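Participant: The next part holds the structures, each set out as structure tokens.
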Structure I
Amino acid sequence: MRAEKSQMVGEIKGLVENRPIVLITYKGLKANTFNEFRCKLAELDAVCRVVPNTLLKKAAEALGMDGLAAFDLSGDTALVSGACDPVALMKCVRDFLKGKDQMTVKLAVVEGALLNQADAFAMADLPSREVLLAQLLGLLQAPASQLVRVLNAKLASIVYVLDAYCKKKDEQVA
């Protein structure tokens, strides 16, 4: 393999390794629209690179990503990758592809799982990582807060009984 190709395989390996990736078609896309997409991705700490299919397969083989290496890639391929939340990346790609019928998701890879376009878009419908963590925290706190409310209600009922007893005793003395 020539030095340029070897260097490019190394760059692709850096983009693919331990990151969520999306492979999209880009045929018929104007350069300024593609640059707008890249700017939106940069906000997420993600990139979009046009990659040759054979070099992508070689990088996948070198990383031991057998599913990606065995996937039948043909035609034009742009690699979207980032060190960001996979859901946010999928949302950005889905929003970009809306209204662009000639563009599709070929394949997405998230934590070793291969996703088709429907699965990738379903992932984009999930809430963000922060929202999911907040929901989890709420679920974890719910039993403890319910216990506190029950204990507080028992103590409050004792206080109400004592208060009523004191008021009754004051009425009898007067």
Structure II
Amino acid sequence: MSIRKTPDDSRCVMSEVVLPNDTNSHGTIFGGRLMSLMDKCAAISATRHSEILCVTVAVDSVEFTSPVYLGEVVMLESWVNRVFNTSLEVEISVEAENILKKKRRQCNRAFFTFVAVNARGKPVPVPPLHPETDLEKERYEKAALRREMRLYMKGRLPLENTTHLKDDLIAEISRKDLR
């Protein structure tokens, strides 16, 4: 009997203090340093779910909404939103905490796509994801739309072969007065 895997089973939480080596001349964390931490956290989620090595193949919808300052604690949390066949979408949320002021704020969010690979580096199937809560189900559905958008934008999926994207575009165009 296989174990039903939920998004919560893949959850990863990491924290790290931002030190001088991590910062630019503005006293904020380097974007590349933050992206490295995000990739690490998201990779843990992907690997927890798949139980096999996963590699990053895409990062999209990265939003830097607030800087993380020297001396603050950067807190990262990731989870799997959806599994396709050999790929997984992992969402990551980043907060900054000023420990002395006891204040937290959201500062970043992104979606990473990973592919599970065997020892030869070839893609392998990933166990299905079973969302349970309403929020997990919503994230699951939105992940399908984002995947279609990624594939369409790369020219790997014609619009007529999409399921979610085509319907959303037609509905949006129908609401607009294009005259």
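Participant: Supply the structure label, taken from I, II, corresponding to helix-only ellipticity at 222 nm (-39500 (n - 2.57) for each DSSP H run of 4 or more, over all residues; to 500) with the calculated value -10000. Walk me through the numbers before you get to the answer.
Facilitator: Values: I: -20500; II: -10000.
Value -10000 for helix-only ellipticity at 222 nm (-39500 (n - 2.57) for each DSSP H run of 4 or more, over all residues; to 500) corresponds to II out of I, II.
Participant: Taking distance in nm of label points 7 Å out along Cα→Cβ at positions 15 and 95 from the coordinates of each of I, II, which one would give 1.0?
Facilitator: On the way: I: 2.2; II: 1.0.
Source structure: II.
Participant: I have 18.4, 58 for Rg and Dmax of the Cα atoms in Å, calculated from one of the structures I, II. Which structure is it?
Facilitator: Numbers: I: 28.2, 106; II: 18.4, 58.
Checking each candidate, the match is II.
Participant: One of I, II was used to calculate distance in nm of label points 7 Å out along Cα→Cβ at positions 55 and 79, giving 2.9; which?
Facilitator: Details: I: 0.8; II: 2.9.
Working through the options, I get structure II.
Participant: May I pose another question? If we compute mean count of other Cβ atoms within 10 Å over residues 103-110 for structures I, II, which one ends up with the highest value? Before the final figure, lay out the partial values.
Facilitator: Numbers: I: 20.0; II: 16.4.
Across I, II, mean count of other Cβ atoms within 10 Å over residues 103-110 peaks for I.
Participant: So relative contact order in percent (Cα under 8 Å, 6 or more apart), computed for just one structure, reads 22; which one of I, II is that? The partial results should precede the final answer.
Facilitator: Values: I: 26; II: 22.
The value was obtained from structure II.
Participant: Further question: Given a value of 40, 17, 12 for Cα extents along the principal axes in Å, for residues 23-62 alone, point me to the structure among I, II it was derived from. All intermediate terms of the calculation are to be shown ahead of the outcome.
Facilitator: Values: I: 31, 25, 11; II: 40, 17, 12.
Answer by label: II.
Participant: Which one of I, II has Rg/Rh (Cα atoms, Kirkwood Rh), for residues 71-150 alone, as calculated from the coordinates, equal to 1.10? Please report the intermediate quantities before stating the final value.
Facilitator: On the way: I: 1.19; II: 1.10.
Of the options listed, only II reproduces it.
Values quoted throughout were computed directly from the atomic coordinates according to the rules given, and no laboratory measurement underlies them. Everything numeric in this text was worked out from a predicted model, so none of it was measured. Cβ atoms are built from the backbone, for glycine too; each structure is taken alone.
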